[in-house]
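Asks: Structures follow.
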Structure P
Amino acid sequence: MFDYETESLWNAISGEAVKGELKGEKLQEIASIQKILWKEWKVMHPDTKVLTYKGKESAGYDNYREYHKSKTKTGIIRVASKDKRLKPKETVIALEIEGNQKVYPLNIFKNRKIVSDSFQKRDLLFYHDHLTNNTIVYIRKIGETILEFPDLNNPLLQQISDDIITDKTTGTKWDMKSGMAIDGALKGKELEMIEFKNVYWFVWADHYPDTEIYKQ
């Protein structure tokens, strides 16, 4: 990426300026919900402002549509790493914590909504929305309590329309799309979101060749 103000070049993975006036500077990352249905977001945050593109809410045609369809095209820049542990264009959820990296192939959610794991002393909860193909990563710890969630790997459970899941530790019901406790012992508490990248494997492996890969 490059910015218009200084024409510095930015690494889209690390957020660091690699060339130009701002070389060495790093953009601040924030945790976010990457994709959600607008009708659901409006209910959660009715006063939301909408960014428009030339006066429209949709930018229209996706110039990268054919690129995303291809299983082999990796772009105009040659891939330096040939890490074959995963297919080059396999989508992964990538984390970097204290200089250590780990990726979670998106296909681990094929028959489940949530995955629990621990990495770099963080107790993590991954929630995947099959309707929007969005993933959110939470810290599954409130105070000193580490929450355990049911392993929803039964395909029949994927037909449930709501996304309210009860933890096995306290019996609290959690809205997985917001991370809010809506009923039970921890009602009113909120799970902390953490930053991650939703990215093709070849891109991440190019930058972080020593990345650990989650195994079910």
Structure Q
Amino acid sequence: MSTITILPSLLAADPGRLAEECRRAVAAGANGLHVDIMDGHLVANLSLGPNVVAMARRTVKVPLSTHLMVTHPQHFVDLFIQAGANPLLIHVEAQCDVRAVLRAIRGRGVRAGLTLNPETPVEAVVPFLDEADEILFMSVHPGLGGQAFIPQVLPKIADIRRRAPNLPLSIDGGINRATAVQAAEQGAHVFIIGTFLFQAPDMAAEIVALRRETTAAYGRKTEALE
């Protein structure tokens, strides 16, 4: 099975103490950090920028999963890679040549991820599975933290897992222990978690529990169908 990966999302961190929050998450046992970049166009919010990625890169020595929620990601690839992003994820809904942007990211020696929104059919990403190093399923409508998990996303995870069994599958939005287990059962193993972790009384204990429970659940439902 794939290794369970827990990535606290800086969108939910205290914005006045981001460096400290990066260190706290890593000390709690996170495998890396997740940074959401929002342009106010593809999603109805603005957040962070390459300077935050660069700060995190100076502060901690873990992977920085950077999610470009932007309409024209082709204009920002070099900027965020220079800042230290890896992997770098774009949206299949973006206004760009998706294949070309994925290739450009990989050409820089960085893992390229492809994201789809909850309402986007899974067929939208299927043509690019050979160019993607990761598929990220949004389980909320992107733009704001703290939203409720959308369970209709779960069958999409199982679908891609069957089509590309070795491809890393991640999920972001409304993730807590219960929803992480549901996603793990379908074959997700990278869990991007904001509010639940940063507001937890003991982040380290929650990461231990998340890793234990998702490891036990991983692929359980899809394997039952094979």
Structure R
Amino acid sequence: MDKLKILVVDDESRMRKLVKDFLVKKDFQVVEAENGADAVDIFFSTKDIALIILDVMMPKMDGWEVCRTIREHSKVPIIMLTAKGDERDELLGFELGVDEYISKPFSPKILVARVEAILRRTSGMAKEDVIHAGAIEINKAAHMVLIDGKPIDLSFKEFELLTYFAENQNIALSREKILNSVWNYDYFGDARTIDTHVKKLRSKLGDKGDYIKTIWGMGYKFEVV
């Protein structure tokens, strides 16, 4: 089996080496880029990138612009690295379709654990491949969602969240349980992450967004009306 290929983008060579060393130990293949422009060139010239680890502050093209450019063409999972602890940066990242967000300094072991968790969820198709929930059809193998037979465009994390809801219909789900299941147990964010994604997901589902019920003070429940 071929090794999964990770693109590591950071203008600090020491940071790239640190991340690369830990990923290589876990049997990943690592491709490096030292600025945003090179990252875009490498991504589009290398067709089998499985995941991108992307720094925010870089010369030529920053991480936000790299993310915008790639998201116009691909749903490849993106983990954003930043030295800032600003909540506004985190929310911007999720708006752009970032799948995970890690502030520097960070534990390389935690970073690798998140990489593995995302890739497991991307490649591992548990239970049936097609889920039906009212007018919504979720094809897990094709990573596609249809509403009344028409495809809708979801980010990687929005797709995961909707799939989790659909697999747990009519069950009250706490924010903590959703975080643990969709964002993995080692995610250090808070409930606002879930609320932001639910708001965007409801909007994209149109009137079917009503399937996602808010349970005040607890979390959410997915019920087909």
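Asks: From P, Q, R, which structure was helix-only ellipticity at 222 nm (-39500 (n - 2.57) for each DSSP H run of 4 or more, over all residues; to 500) = -12500 calculated on?
Replies: Working: P: -2000; Q: -10500; R: -12500.
Derived from R, not from the others.
Asks: Hey, volume of the Cα convex hull per residue in Å³ derived from one of P, Q, R reads 170; which structure?
Replies: Values: P: 170; Q: 108; R: 122.
Source structure: P.
Throughout, read-outs are computed from the coordinates displayed, never taken from laboratory work. Remember, predicted model here, so these are calculated numbers, not experimental data.
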